[in-house]
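What follows is a set of structures to go through.
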Structure 1
Amino acid sequence: MSSSHRVAAKPPWRFVALMATLMSFIALTIDAMLPALGQIGQDLVVEHANEVQMVVTAVFLGMGVGMIFFGSLSDSYGRKPAIFGGMSIFIVGCLLSIFSQTMDAMLIGRFLQGIGAAACRVVTLSMIRDRFEGEAMAKVMSFIMILFILVPVLAPSVGQLILWCASWRMIFVFILVLSLVGVIWLVFEEETLVKEKRLPFKLTTIANGIKETCRNKIAVSYTIVSGLVFGALVGYLNSSQQMLQEQYALGDKFAIVFGGIALAIGVSSYANARWVEKYGMVHLCIKALKVLVAATLLFLPVTLIYSGHPPLALLITYFVMSFFCFGLLFGNCNALAVQPLGHIAGVANAVISSLSTLLSVMLGGAIGYAYNGTVIPTVVGFLLLGAVSLIITLRISRRKEAHTQ
């Protein structure tokens, strides 16, 4: 019996738990800070309240830059060295954020955190593919998905709990300690990519991957859709603290409400795993986008009637519906973008993830910066980005149908 079959029979759960922990740093780095954004803005003397949103945006910007390189680095030098490199950058970012006295220093730290977290996001998936296959890999990813659901739900509450006892800087200290635990933990794990399978690192490989991805119309189209949809989410994340904690005066309850809304993505991700084989990725994307656009068209007049301050119960209901749609879209759009580039799937996935993230940063940043004390910019952003995504997806679907006839 081969080693891969032995691994498939009994997955080492210590390794799986480590992978889940490393992959959770992105959500933890973003969501744990949300309750503290108001205090960060005051302490670092931000002139315009919306400028503090860059504390969130800078992480996504760093991720977009980092993801395109770490996959190739891990293929050449091994998985562990790539993660150690990424975590070193992440730790430097944490230290800069902890001791920052200006917003510029904070944003540099957050940007470095995003670059470092990108290594965890990209390389851990490669490590899982190295060690598992078939049903064992499915079980591993199911376990990680549970953590993916729990971290965005619980992270704001963890941040709020720390704020009750200490300053916002201690949230970064908490994240720093967890990252050090992850690094030490990784030291005792074996390298998953043997030297015989490593490839020479070439920037031309990345450049060729970008060229081939950009020449494929289907890949480009779904990359844009992924960026548009993720941009709506980034826009919400940027302004969620101002919107829920300040505008709706939720105070300490913000973490609970935010977590409840985020849970909708986890539920829909679970549902997607069951529905995708039955209905197909394209069909689910179209349905999700239609529901998102229809719900927003119904909710926008209500928002305008209430001058951008609709009842909280209605707002939460709308966000839960929207986030359920997001959960159906994220994985499917990325998979559809990579699908026609299977022969360069590794590089293509890095390129697509990077480009869609960078696009989402620009769009989400614009939506968040447009926040004016009402939910109107967020709702309008959801409508515009959802509608454009639906148009692009329908055009791709009809083009495919025309080619098959």
Structure 2
Amino acid sequence: MAAFEYLAVDEAGREQKGVLEGDAPRQIRQQLREKGWMPLEVNAVKQKVHRRGFSLSRPSRISNNDLAMITRQLATLIRSGVPVEESLRIASQQASKGRSQSVLVAIRSRVLEGHGLAAGMSEFPQIFSEMYRATVAAGEQSGHLELVLERLADYAEGALQVGQKMMLALIYPLALTLVALGAIMFLTAYVVPQVVEVFEGLDKALPPLTIAVIWASDVIRGYWLMMLVTLLLGVAGFKYLLRMLSFRRQFHHILLRIPVISKVLKGVDASRFARTFGTLLGAGVPALEAMNISAQVMSNIPMRDAIQKGARKLREGASLQVALGTGGYFPPIMLHLVASGEASGNVEEMLFRSAETLERELDTLRGTLLGLMEPLIILLMGGLVMVIVMAILMPILDLNQLIQ
């Protein structure tokens, strides 16, 4: 059996969408006709990937929030003794969005055919990452699938919370910047030209500051469209260049040389790697395989390359501390904790502890940076507004002196 998404018209003439299980599209159409519905479209729920990386069929992803919720539901149901296929059916019925429901029904169909849960998830690589699927497969092999799913749910919920905190922290600075830029653009493009008209008939030369602001105003008013197009083309060109591995690697190297940005990037990738690595080891995945899989969750290419070199050292017999120390990207506290875990036979716990330590340091650093960002934005934008106002007031003051 397989899962099929359908689009049909019911007896009242309203469009209906949903998911049904069957052996072929003809069977799904027959089920719809038996309900008195007119089938318009029936497609198998699947996700294949082009060689260029683009997915086929319907929206290819579900939100991180939905993924965390689905994982938690499956963990709870399986821990309660509900069979995997029944847990998938219940979770699909509780799914709020059509794509989530379709994916769960498709996975359930694969499970009913005799495949494992990880094998069913492998049909949707854009939704279930390699780390996710490897962890589920290890849980199935060890007979502790519910424990593995709970860890994955904790991991997904933790990542979601970090992202939400970051978004909430950036809302105020972004809003402040947009309002200030809007005020400056309004003053430069509309207020300055109207004030300048007052001084056009005078023979007195304008102050240099006023001339500079008038020039900026003329440029903005005359070339704003060209500036906007240039900006958009620049962003598009940069994004295109980032698709090239060599350019992206060089760009990431440059980021790692910038003091504050480097610390943030290293901390984010190191904590993400430590938590993923610990999750995989706890699920019973071999250390070498877990290390290679965990490297894929790192966004910085030089750090990812260093982990892959470290994995080769680990295969040759080096200790985990030495392997992770390749490249010098991981902080010393993480390497010391890993060494302690190797000595005590509790690497998994030490990895989680190092991830928590790094995440606390990142929270402190983010708070400090955001705390500094707000007054800096206010000072910068306030300074620009003051320059514009002074450029307007200076010729007015000079005119008053001439009248007196």
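No lab work stands behind these numbers, since they all come straight from the coordinates. Worth saying up front: this structure is predicted, and the values here are computed from it rather than measured. Cβ atoms are built from the backbone, for glycine too; each structure is taken alone.
For this structure, a couple of remarks:
- Parent structure of the calculated result -27500, given that helix-only ellipticity at 222 nm (-39500 (n - 2.57) for each DSSP H run of 4 or more, over all residues; to 500) is the read-out and 1, 2 the choices: 1
- With semi-axes √(5λ) of the Cα gyration tensor in Å derived as 53, 34, 18, matching label from 1, 2: 2
- With relative contact order in percent (Cα under 8 Å, 6 or more apart) derived as 25, matching label from 1, 2: 1
- With mean count of other Cβ atoms within 10 Å over residues 113-120 computed over the structures 1, 2, the top value is the one for 1, the highest of the group.
- Comparison across structures 1, 2 (criterion: FRET efficiency 1/(1 + (r/R0)^6) of positions 161 and 305 (r between Cβ atoms, R0 = 35 Å, to 0.05)) gives the highest value for 2.
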